[in-house]
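*Asks:* So, here's a batch of structures to check.
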Structure 1
Amino acid sequence: MNVLNVFKIAGRALARNTMRSALTMLGIIIGVGAVIAMVAVGQGAKAQVEAQIASIGSNMLMVFPGSTTQGGVHAGSGSATTLTEDDARAIQKELSSVRFAAPSLRTVAQVVSTNQNWSTAVTGSSPDYFVVRDWTFESGGSFATSDVDGAAKVAVLGKTVADNLFGSQDPIGQIVRIRNVPFKVIGLLAPKGQSAMGQDQDDTVIIPLSTLQKRIMGVTNIQIIMVSAHSPQETVVAEEEVRLLLHQRHHIPPGQDDDFSVRNMTDIAAAAAASSKIMTILLGSIASVSLIVGGIGIMNIMLVSVTERTREIGIRMAVGARGRDILLQFLVEAIVLSLSGGILGVALGVASSRIISAFVHWPTIISPGSILLSFVFSIAIGVFFGLYPARRAASLHPIEALRYE
């Protein structure tokens, strides 16, 4: 039998019961659309998490001081003053796996311009801070190493601070006061948005480390060393080298607890990516259930169709149709249902993803792989669930079929 004729016969058979065919396809349409939309939501969430983690910096390690204990009370990690600028210099100069190391100190202060004021995080660091964090400038530029050495009163503003203090006015060259100390604005950072913890990264002011220590806080310690390895693969090596170097510098004997801690941001990013991948698979799996339900609907309708068309099958067999011709006809009908449902389902999935992104403001990423997989799966569902009704139709005895009322 000509394959084209088989499709024409299948189309005519399905057109005789348009409403029933449409309702049968609905399960496949919803299933394919749900799979595409859910995978798009999962991929969007994964990309958002990766972007937020990447905004912190590239190939990063975070070195924190240890904790203090007084009267049996542990103050927690970061409460000690065990890290120094010399530690940061040694990490950068002596470790081959390290590209940059930026010592950092942070406080919260009121920043005042001529007409406005704003409470924000004030961070003191070195020029390498901007390199480690992959932070570019919208205008102006960074302070220099000489500014750190001389405790210069210069400042770099985050976008949020600049908007609140100066509005649409250019902040470069303006004077701001931090705890009554005047600072000249020399740079405006490009927006980074929220961090993975939901904090506004642009709500910050960056000044030379020595300026913050001497003129603002009156301390000599640092709170953190931000370390950038040469590549993501070298972060593990860099982490081990940092630990060994700080053991030597802090004279920590074997078996004694470290007076510092090292966190590998690459590991955090990998864990977040793995969690997002699991969520995507889970959402896709849940949505796939509706595809199976749609397949069961196809099998149910095809079985009803075999029963209704028993005499037709008998007549076709009587005029020379073979069992495989009958099998092919009903199997093609099931495939046409699932194929049509798959095409409409792809359109529904893409449209749903756009709607979710537009109205819920949730990022969605529609991957060609999810579309192809859903489409192929819908066809496979049609073949799988259409095979039994088709075999049942092909196995009918011509005489018994002609007698059927």
Structure 2
Amino acid sequence: MNFDYSPKVKDLQARLLQFMDQHIYPNEARFFREIAENRAKGNAWVPTTIIEELKPKARAAGLWNLFLPHSPRAPEGLSNLEYAPLCEIMGRVPFAAEVFNCSAPDTGNMETLERYASEALKDQWLEPLLKGEFRSAFLMTEPEVASSDATNIQCRIERDGDEYVINGRKWWSSGAGDPRCAVYIVMGKSNPDAGRHEQQSMIVVPSNAKGVTVVRPLTVFGYDDAPHGHMEVLLENVRVPASNLLLGEGRGFEIAQGRLGPGRIHHCMRSIGSAERALELMCKRLNTRVAFGREIARQSVWQERVAEARCLIEQARLLTLKAAYMMDTVGNKVAKAEIAMIKIVAPNMACQVIDWAIQAHGGGGVSDDFPLAYAYAHQRTLRMADGPDEVHRNSLAKLELAKHLLNPREVEMPVTRGA
């Protein structure tokens, strides 16, 4: 494995870092100020002006749709390994990825449409998403069941002539609060009598379809993430053309596995960027604050934490690069152990590093004067999003145990020491 960045990636890195310095960091306060002003006017669910101003600049700079590999519709797309260091940079600021049309859940939805949709659906929904003309949401999780096991899903997708009828209640539907959200990809049960992993299907649903109701936004540690949002959505007798079904009936679980691999590793790449920024802020704070007669940075407990944070970040980055390399070379299915490992490691690592940074900032760390509280809320959520830690640990343990199953002869004739 060679993790050296190619000249192409180094060039993109330099341009992206310059863009962040010129356009993202200087406008970070403005982004949150716009949301606060909209909320004060009575409606926080309004797209920010600054994001819309920056998108054309990002596209003109050649920093657009970098996430989607091997697609004729997005020739600028990179491999997972090439994209990793760029996604990490975007992860340093919560809204940055959207500026480059590289934010969730749009990235996962675009990959899903690219892989599994008909050409007609790609023309209708994928092309405008690639152009950034509207946004999307992914509706999988449900309030009435443990959605960490996707086979529990109860939302029904039933055939009625040339249409499918959809009934169900979803929540944590990220992006569904954005007024620019024009399309959902919905996972539901099309055949409850089929095999456990053949009962589910995925279907494309326009967000303005009759019978769709956005019930409410859900908050994460008090943050509503407007105008993006994580919404509860009710689907009542929603009818869409049968041609909106992706891949075929009973293929939903298969699609989910294909969709979630890239989505998971993108989250992990951004987690590393978030942790890097937290460490940077922590070091600056420690170097400039004095307690008990000397700089806090000279106290051994903080030196230990800084050193440990650097080790944790580097370890997570290497594991992310390995997972990305394997996804590119042997495919997501073969790389499932590495994807599970990094999904466990990266958010936990980021939570720890950000927690130390919050502690270093004292009362300021839990306020909105610094980006740390918001970053922690997001990283803590990632320990559940796209599969909770426990599910990934369970899957990883099964893969590891399977390597060491005893064959019958070993069971019958154990090796023993002679007397």
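*Asks:* Work out which structure the value -0.62, -1.22 belongs to, where log10 I(q)/I(0) by the Debye sum over Cα atoms at q = 0.08, 0.16 Å⁻¹, for residues 180-371 alone was derived from one of 1, 2.
*Replies:* 1
*Asks:* Given a value of -0.66, -0.81, -0.83, -1.08 for log10 I(q)/I(0) by the Debye sum over Cα atoms at q = 0.12, 0.16, 0.17, 0.27 Å⁻¹, for residues 12-83 alone, point me to the structure among 1, 2 it was derived from. Could the numbers behind the result be given before it?
*Replies:* Numbers: 1: -0.66, -0.81, -0.83, -1.08; 2: -0.45, -0.70, -0.75, -1.14.
Only structure 1 yields this read-out.
*Asks:* Right, next: Where does the value 22.6 come from, among 1, 2, when mean count of other Cβ atoms within 10 Å over residues 172-179 is the thing being computed?
*Replies:* 2
*Asks:* For structures 1, 2, calculate distance in nm of label points 7 Å out along Cα→Cβ at positions 20 and 132 and state which one comes out highest.
*Replies:* Comparing 1, 2, the top value of distance in nm of label points 7 Å out along Cα→Cβ at positions 20 and 132 belongs to 1.
*Asks:* Tell me which of 1, 2 gives -15000 when you compute helix-only ellipticity at 222 nm (-39500 (n - 2.57) for each DSSP H run of 4 or more, over all residues; to 500).
*Replies:* The read-out was computed on structure 2.
*Asks:* If Cα extents along the principal axes in Å computes to 104, 57, 41, which of 1, 2 did it come from?
*Replies:* Considering all the candidates, the number was obtained from 1.
*Asks:* With relative contact order in percent (Cα under 8 Å, 6 or more apart) computed per structure, which member of 1, 2 shows the largest figure?
*Replies:* Evaluating relative contact order in percent (Cα under 8 Å, 6 or more apart) on every structure, the highest lands on 1.
*Asks:* One of 1, 2 was used to calculate FRET efficiency 1/(1 + (r/R0)^6) of positions 228 and 284 (r between Cβ atoms, R0 = 30 Å, to 0.05), giving 0.25; which?
*Replies:* 1
*Asks:* Figure out for me which of the structures 1, 2 the number 15.5 belongs to, where Kirkwood radius over Cα pairs in Å, for residues 292-379 alone was derived from the coordinates. Numbers along the way, then the final one.
*Replies:* Details: 1: 15.5; 2: 14.8.
Source structure for this number: 1.
A short reminder: the numbers here are calculations on the coordinates, not readings from a lab. If you're wondering where the values come from, they're calculated on a predicted model, not measured in any experiment. Cβ atoms are built from the backbone, for glycine too; each structure is taken alone.
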